[in-house]
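Visitor: These are the structures in question, set out in turn.
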Structure P
Amino acid sequence: MAKQRLTWVDVTKGFLMILVVIGHYPGELDFPLSKYIYWFHMPAFFLLSGLFFKEVKTRAEAGDSILKRFMQLIVPYLFFLVAITAVRYGMEIGYGNTDLQWYLNDLWTLVVGGRFVRGAYGVFWFVTALFAVFVLFTFMTRFFSRKVQIGLVALSYVVAHTESLFAQRMLDGDVVESAQQIPLPWNVDVALMALVYFAIGYYLKTFWMEISGKWLAAGAVTVAACLAFDAAGLFDYHLSMKFLRYDHFFLDLIIPVSCTVVVIGLFQRAAQKMPLNWLQFIEKHSISIMYLHIFADIVLNDFFNYGLIGFTAIGLVLPILVSVALEKFVPYGKIFLGGFRPRKKPGSAAMVR
């Protein structure tokens, strides 16, 4: 059973990673596919992360756990940040850009990160927000009772929506411009909303591990109804965690959770009946795909014309090739791909498997 569970988690994450790539397609589509992808795909990642969170009992365990996540999340973040930036600056110099102030301004934006970095760095916000959530949740579960924890999660949800309303109603500009007027680095404030989805994964672990047919049907009906309402113009729901766009106090729970129920429930059943090794393979290389799929398009779209299928293929294949090369040819390359695994031995420090 444990192996089956691991399989459906891997294939679900692989599918979600494909949606991440598709969601960043810069071209126009007749069908609002990206809008519907954004209804749930990032909440689903936070939820799945919470599903496998483990409480710690001591301060030492908390420190070790946070260090492990730092190595698995922030070290790859820094590696790909430096790698992409080095290539970008090489291209800029090749194009004749010698403006020192431009490079200094760009470097400062990269340090701040989060919603302030766009283009090739469009997904970087997720990793820093996830790390912030992990640190917050580690201390919440370490020092507070379950009732207090749930109260803090509820408070976090209210504060997140209050910030969203402030950004959208009180600040000037569109969704992106208004969010960027709140000067917090690394999108740490997004952790307020992400914490809620993370907690739903953690507290409802038994539910998520084996979604019943009744709940799958209920989720499917809810999703179908929301799609119908949206198509009919009865509401125009959007969710953009990166830019603090939380449109509806209740739908921001109902829609992402219902969509995630359907996706997980379907893959739990599919993984038992058919081999989905290709999705597991995508998940295995998901770190490289996440960081490089936008940059791959930026580099190639001046030389080739392609639509959604070509964009998706490039965003998967090229990062996978980079991932394989890092694993095979770069010393400690697995660490740069989030593969840090501490292993304590008597008389020795933590090592990497």
Structure Q
Amino acid sequence: MNIEYMKLSVAPMLDWTDRHCRYFLRLISRHTLLYSEMVTTGALIHGDCERHLRFDAAEHPVALQLGGSDSGDMGRCARIGADWGYDEININVGCPSDRVQNGRFGACLMAEPGLVADCVRAMKDAVSIPVTVKTRIGIDDRDSYGELVDFIGAQAAAGCDAVIVHARKAWLSGLSPKENRDVPPLRHDVVRQLKRDFPDLPMAINGGIKTLAEAEGFLDHLDGVMIGREAYQNPWILAEADRLIFGDARPIPDRHRVLEDFIRYAERELAAGTPLAAMSRHILGLFQAQPGSRAWRRQISENVHRPGAGVEVLSSDCIRREYERLQERARLRGDRG
């Protein structure tokens, strides 16, 4: 497996990393690996594949995350994902929600390493693209390092191309999915040790990483870093990723240019019947901490649901005006000095 493309990725996040979000993030970083939301095998086998799998060619490299535990279904759905053009198929062994547990997938599968390995084998037999596993460092009281090594070893033996390890254990009862992202303590040291014990298995770390500087530090010991909520809420942290992480010396994009490019995308999608709100919700962090950003977000939230609302709702003119006002104020201060 070529591990270069896994050096930095944005985590699969339910209700967040849909195709519109991924297109937007790709405008900021050309190289960062993007993941789909988790899609269950049942949704692909019995549902609308186009709704779940459609994506724009600009999104590459893009990975599909599957939720399931039946090896036959996982192999079948991996094949479907590969046929749709995804660059990687990932198995969710990290989500702790009750709904996911009831479907027998997600973090609860850490208790069944052999079953996950069967899924990996079936998927490897079905596709020629990388098959990866995203997991935790343990579940409930089954969080010994030995159990984690056994789990990872089983996946490596099954032919898993890479693992992404969320450096927290998961509590399958007593904590909500949100609490499971914050309450269990981060154990980055465990993931570093895991890489030392599996030096030939490509490995990325996830959990609590909020800056590219932090990511660079982890890349001294690991093959990749996955950033989650921070990349969604403050997407501009990815703006220097191509230069700092991937060595691409091309100039970083301008926020207003990114917005203009996204508006052109939104125009095409609106013409195809996509609601504006389904797209605009993903870009609200673009101008985070910039003068005028609050007014811009308010402009969108107050107008995007109005009948006939078009892409003019997304205009950043209010931010440009605020910037010009501040520049003029600074000039006047300088003149007085």
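A short reminder: the numbers here are calculations on the coordinates, not readings from a lab. Since we're looking at a predicted model, the values are computed, not measured. Cβ atoms are built from the backbone, for glycine too; each structure is taken alone.
Visitor: Name the one structure among P, Q that Cα extents along the principal axes in Å, for residues 146-257 alone of 46, 41, 20 was derived from.
Guide: P
Visitor: If you rank structures P, Q by distance in nm of label points 7 Å out along Cα→Cβ at positions 82 and 162, which sits at the top with the largest value?
Guide: P
Visitor: A value of 158 was derived for volume of the Cα convex hull per residue in Å³; which structure in P, Q was it taken from?
Guide: This figure was derived from Q.
Visitor: Determine which structure produced the value 25, 17, 10 for semi-axes √(5λ) of the Cα gyration tensor in Å, for residues 242-321 alone, calculated from the coordinates; the candidates are P, Q.
Guide: So the calculation was done on Q.
Visitor: In terms of relative contact order in percent (Cα under 8 Å, 6 or more apart), which of structures P, Q is highest?
Guide: Largest value of relative contact order in percent (Cα under 8 Å, 6 or more apart): P.
Visitor: Taking semi-axes √(5λ) of the Cα gyration tensor in Å, for residues 218-273 alone from the coordinates of each of P, Q, which one would give 28, 15, 10?
Guide: Here the read-out was taken from Q.
Visitor: Further question on the same structure: Consider the structures P, Q: one of them gives -12500 for helix-only ellipticity at 222 nm (-39500 (n - 2.57) for each DSSP H run of 4 or more, over all residues; to 500) as calculated from the coordinates. Say which.
Guide: The read-out was computed on structure Q.
Visitor: Computing mean count of other Cβ atoms within 10 Å over residues 298-305 gives 14.9 for which of P, Q?
Guide: Of the options listed, only Q reproduces it.
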